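Laboratory data are not the source of any read-out in this text; all were calculated from the coordinates shown. Being a predicted model, the structure only gives us computed values, none of them experimental. Cβ atoms are built from the backbone, for glycine too; each structure is taken alone.
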Structure I
Amino acid sequence: MAAKPILLPYQQRWIEDKSPLKIVLKARQIGFSFALAFEGVMEAIEAPCNVLMLSASLRQSRELMEKVYQHLRALNILAGDVIERPRENAEEVAVSIGGGHHSRIICLPASPDTVRGFSGHIFLDEFAFHRDDRAIWRAIYPTVTRGYKLRIASTPNGKQNLYYELWRHGKGFSRHKVDIYDAKAQGLPVDIDTLRDGISDPDAWAQEYECQFLDEATAFLTFEMIDGCEDPNASVSGNVLGPYDYYLGVDVGRKHDLTVLWAVAVNGAIMTTRLVHVLERAPFREQREVLFSILPHVRRACIDATGIGAQLAEECQEAFGTYRVEAVTFTGTVKESLAIALRRRFEDRLIRIPAQREIRDDLHSVRKVTTAAGNIRFDAERTDDGHADRFWALALAVHAASSPYQKTEYISVQRRRVAVRGAW
């Protein structure tokens with residue numbers, strides 16, 4: 001009886017692909033961690049090298065290391081016990097081939113500190129689920145540019161992560177895709193109907209087994225809305241001088257969040273972004289100086305006066321008047337009103353924003369959540385690029401432009417009577 005192959009066809013194609021950069025979009029539980037471990041072992045025994053394999057959690061890294069040991073044991077039997085392992089533990093194994101070249105295979109949970117300074121081939125397992133994925137990418141990029149191989153594998157996890165961007169737009173990658181139907185057709189022993197019935201969640205099935213990137217159901221502003229309002233005429237570094245009316249929104253942060261100043265120009269029904277100024281961990285003195293340089297050129301501004309923003313908003317009101325500066329305290333009701341008004345602008349495509357990744361991700365990060373008590377809450381994950389600070393700055397700018405105050409001039413009744421007598 002013929003022996004069954006160790007690898008299924010889609011696993012074999014992945015192994016045989018020797019491209020420097022590879023990425024795979026895969027269904028869950030189809031054996032790709034097994035294939036990654038095999039490829040890492042083959043790299044280690046074919047030539048002296050270091051192989052670093054990062055998983056989304058400690059448990060997953062330990063399981064990946066078990067697969068590495070499984071392949072080493074099997075290959076050693078086939079090769080006649082020439083593969084030595086002079087050092088091995090739950091995280092690392094040193095491999096020596098017949099007392100000749102030496103290699104290392106390391107399996108760890110994902111962390112930017114783990115990767116920084118590492119020289120060798122890098123395998124990222126379930127990369128869409130890695131915390132600090134952008135920091136990890138910044139840390140590994142110098143390694144990639146020095147000629148080492150990079151392998152990325154993952155099941156989809158929405159669109160708000162670096163894996164999605166690399167899969168859709170990354171340059172130089174050899175791409176593989178295997179959904180559950182492909183895997184079954186190529187020999188994976190699985191009952192698809194039973195598996196689908198066990199999940200009983202169409203969205204989860206579509207994302208985890210059909211390889212669809214689902215994120216729009218929970219996003220308050222979908223990527224389709226955001227893409228429809230991106231415009232090359234919008235700018236993050238323009239000026240607020242010119243023939244249009246300008247309105248400013250300011251979301252205030254200090255140590256943990258960004259301070260973002262977002263100015264829009266209003267021309268008829270269209271609001272076009274003219275300025276997105278981001279201040280990171282800037283002292284209030286610097287924030288005040290930037291605000292005071294812009295406020296004389298805008299018709300109206302709305303400033304976040306919640307917590308640490310209260311003093312800044314008060315100083316701006318004292319200097320420029322309450323007709324020009326409105327202090328907005330964020331409550332649940334206020335945030336809901338601001339968010340809904342902003343969404344209407346995107347739905348009707350009456351707003352223009354720059355096509356910039358940080359802006360796109362920030363706007364898309366906000367989720368509308370209903371609490372157990374039935375209250376509506378708008379929330380976003382805190383990342384290196386902020387905590388939806390651009391979203392709220394733009395929402396404040398839209399609010400400033402939607403209900404502009406006009407400066408009121410007063411003349412005393414006595415002065416008016418004198419003027420009238422003089423006219424007689």
Structure II
Amino acid sequence: MTVNSKKNLTNKILINYQQALDIIKQISNKHKVKNIDNIPLVDATQRLLAADYLSPINVPPFNNSAMDGFAIQRKSVNELFNAQKPIKLQVTGSIQAGDNAEIVAQANTDNAWEIMTGAPVPSPFDAVIQIENVEISENEDGKFITFNEEIKENRNIRKLGTDYQLDQLVTNKHTQIQAQHIMALATVGIENIDVLSRIKVAILSTGNELAKKSDHTLNSGKIHNSNQPFLKEYCKNLNCEPVFVGRCKDNIKDFNKLIDSAISKQVKIIFSTGAVSMGKHDFIPQALIQRGAKIHFHKAKIRPGKPILFAELANKTLYFGLPGNPIAAASGMRFFAAPLIRNMLGLSTEKLIKAKLLNNLDSKRGFRTFAKAFASIDKHGQLCVDMLLDQGSYQSRSFAQSNCWLIIPEDRATIHTGELINIAPMIPNHMIF
């Protein structure tokens with residue numbers, strides 16, 4: 001569905017949410033991210049891997065001790081154990097972490113080596129008895145240990161390759177790097193990785209009512225701009241880099257200057273807030289058409305954020321016109337822009353989460369509703385969700401109290417307490433807790 005004329009802009013035919021997603025997927029398939037950055041591993045947090053990474057080594061790279069203790073020959077010791085108890089062995093050597101892994105002990109049935117945690121286990125020793133399980137004594141003949149137990153094979157030994165084997169997968173392509181992935185990649189010796197380049201985006205705010213950033217005291221009729229800082233931070237969580245941020249009053253001339261500035265930065269997506277509804281000063285749809293843009297849809301059967309607009313500029317830059325109310329802008333980013341960006345990055349379709357509803361819900365049939373909500377775990381371990389009060393699209397206080405979105409489908413007017421319902425984390429695929 002494409003809107004190409006001013007007449008069509010004012011029609012009352014709304015597409016549903018799934019139709020909007022289908023359009024978004026179709027268009028985003030033409031804008032796949034192909035550029036790759038090679039960056040130091042230590043700078044990779046939140047970046048998306050551009051390839052699978054395999055281990056170039058075995059980890060551990062040699063058999064090593066899991067305990068401070070004494071390396072022994074299990075078979076010989078157990079033969080001694082069957083013949084005499086307790087067992088007494090002379091300590092004839094010592095090895096610590098960092099020593100040469102190729103050391104070979106001159107072992108026999110009645111000796112042991114002192115060994116430290118992480119140290120290579122000298123051949124032919126094949127077990128380690130921890131220091132707290134032995135009695136240590138010394139005399140003129142040397143150092144001795146005494147213990148009274150049979151020893152199992154490989155006791156307290158970390159075997160070669162039991163963490164990673166050579167060429168074993170360490171991290172998958174499209175993994176969003178967190179601290180635990182950095183640990184894994186560093187473990188196998190990887191120092192630099194290939195990640196998908198961030199998508200350059202612009203964030204524009206429209207509205208005569210927006211106070212200047214320098215205005216610490218609001219004049220009559222003015223409001224602070226909460227959309228702009230929210231969108232900047234939210235974009236960073238979606239592998240996007242805001243490279244242009246601007247604001248303008250409600251006029252096409254200033255708006256076009258912002259668009260031109262954004263295009264000069266070679267952004268892939270422009271997000272604007274405000275001026276997309278049906279009021280006298282909601283000029284963006286007409287301004288885009290005058291620029292030769294193709295409007296793929298304008299208005300959808302959703303709450304909040306019905307006036308949302310998705311277009312493509314003449315130079316193929318993608319454009320999202322988000323409503324000005326902050327929660328409507330936030331839901332537009334979460335449920336329209338995020339799927340677009342995920343598809344551009346080659347990520348799989350997000351899977352939603354089911355939670356048990358804690359209160360009856362009434363909704364307008366025919367509209368997909370995205371509600372501010374709070375999820376929790378009950379005493380039985382069941383994930384539950386409460387829709388918060390103050391669902392107005394201008395009310396950010398309840399949004400700050402929420403930890404997820406509750407999604408009410410179009411075909412339900414009432415959902416009862418105890419039913420399972422879809423919820424979505426604030427950021428795609430992030431943990432709620």
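If Rg/Rh (Cα atoms, Kirkwood Rh) is calculated from each of I, II, which structure is the one that comes out at 1.14? Computed on structure I. Looking across I, II, the calculation of helix-only ellipticity at 222 nm (-39500 (n - 2.57) for each DSSP H run of 4 or more, over all residues; to 500) that yields -5500 traces back to II. Calculating mean count of other Cβ atoms within 10 Å over residues 333-340 for structures I, II picks out II as the one with the greatest value. Once FRET efficiency 1/(1 + (r/R0)^6) of positions 93 and 141 (r between Cβ atoms, R0 = 25 Å, to 0.05) is evaluated on every structure in I, II, the highest one turns out to be II.
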